[in-house]
Structure P
Amino acid sequence: MKLILHSGMGKTGTSALQVALHRNKEALLERGVLYPELSGPVSHSDLTLLVMKSRHYPFPRGFRRVPTAELDERRELAREKLLALKSPPSGVEIIILSTEYIFYLTRESQLELKELLMQITPDIQTCAWIRPPISYYFSLMSQRAKAIGGVDGAPPINPTEFTVGLREKITTLQEVWPTTRFYPYVPEEMVNADILPDFIAKELPDLMDLDITPVRHNISKKAKGAGIENRREMVATLKKSCADDIRLYNKMFRGGS
């Protein structure tokens, strides 16, 4: 049995992918692919509950205000359901777990998670989609605009100090999960310009004939509509602050040195 661990990164259509996989879990199960529920039905962000005790970043946003007693209950439920995957339904050949928060976990937390998952199966295949650093910044800004109503009212993300920290995060994933596959999150280069068909084509190619409709989820405002009027100047600044991120991204996906 194989476990596919979709580990992010954030702002790469993760929520849309998780919703689509959840909505089509019965069709997937008929083809031997299990998208399970842990303490919640859609994403598997509760995996981070099993390896994090503090509520500091990257502790999932949805859990940060949950009372401690309830959080402990969800943690135990998630652990119980996770370990129950040792004996999956008959016919299951592949299990998919998905949460973007893995991408941001420390090496120690990822090693602890790996130890848990190895109890289910030793065949763990990890994958992550990587968004270009400058695009990632503007997506974060647009998300804040959507949530708050405009960039002017959102907590600032200073472009002069912004960095994705790709080198550390990629290195951690490669050290903990040596066979991790990385893909660029550039819609015009993806299958049908969408994360769902791209995920299936790359990770579940035998299911390309499966009729699963993509989900539009967490659609952020465009930069200009979100109030980001000085985009050109910000891009110039970001090229400096994210220079190492950009260099690594280009090396991974653009043949750069």
Structure Q
Amino acid sequence: MFQLLTLGGFRTRIDERLVCPTIGKASQKLLVYLLLHNGQVVSKAKIVDLFFSTADFEKAALALNTAIWRLKKWNNTHLRHFDSKIISMRGEVAVEVGDTSFFDHDEFQRLSACDADGEISPSQSARLLEAKKLYRGNFLEGEKDLWVLGERDRLRRRYLYVMELLMEHFLRQGRYEAALDLGRSILQADPLREKVHRNMMLLYALDGQRAAALSQFDECRDTMAKWGLAPMREIFELIEEVRKGAVGGPGQHA
């Protein structure tokens, strides 16, 4: 199987072996962009505008043709057994991949599909946890093209949104440690997520970990202060309840 991995940076695997294609950044990004439009014909003029907007048109067109040539050569050498095709016509280009290929971008979107208005089912919960494992970091980490930044932001917001839904689902179920694990992952991606900080304080308190709840409040306050902000009122109200012992059990686990 051919695997194209983009969450956390560009990587490729062939039959579980990590392969570093020596085709250049432009060809790598071109492969990803074409796979976002798998089976669709894309105008070369549009790609030139997206990839090489700072160069004059002749140099940009030459750079694109070079990127396509390198990609086709690599595809014919390494991917000929995986029903992968790079189709280049006079003014258009396309990529077609078969069922023997895996694109983490598309798989993440499939796994993270969730109905926000309904209760999360056990099968949905399992899929969302698989999506969490798959999301190893930002889409094409380190790249700064506008189309990359837009897609990166969209996927990141989707990840944070569905992980918050799953965290709250686990909280309602009393699965405190599972919810806390999700909270830690969310805050690693976005430390300013106040609602997550508050839910983690609540989870620690409900689990009898009062000291951890107080520590989470300190982390929230200090993080917000770095941006010249203060935690929302509900966080102060909750931490006062925790200090009074009005939330959670009597345990004081470390």
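Before moving on, here are some points about what is shown:
- Structure responsible for 27, 18, 13, with semi-axes √(5λ) of the Cα gyration tensor in Å, for residues 69-140 alone calculated and labels P, Q on offer: P
- Relative contact order in percent (Cα under 8 Å, 6 or more apart) - structure with the largest value, from P, Q: P
- Given 1.03 for Cα Rg over 2.2 N^0.38 Å, calculated: source structure among P, Q: P
- Structure (P, Q) behind the derived value -12000 of helix-only ellipticity at 222 nm (-39500 (n - 2.57) for each DSSP H run of 4 or more, over all residues; to 500): P
- Winner on FRET efficiency 1/(1 + (r/R0)^6) of positions 53 and 109 (r between Cβ atoms, R0 = 25 Å, to 0.05) once structures P, Q are ranked, highest first: P
Where a number appears in this text, it was derived from the coordinates with a stated rule and is not lab data. As the structure is a computational prediction, the values presented were derived from the model and not from experiment. Cβ atoms are built from the backbone, for glycine too; each structure is taken alone.
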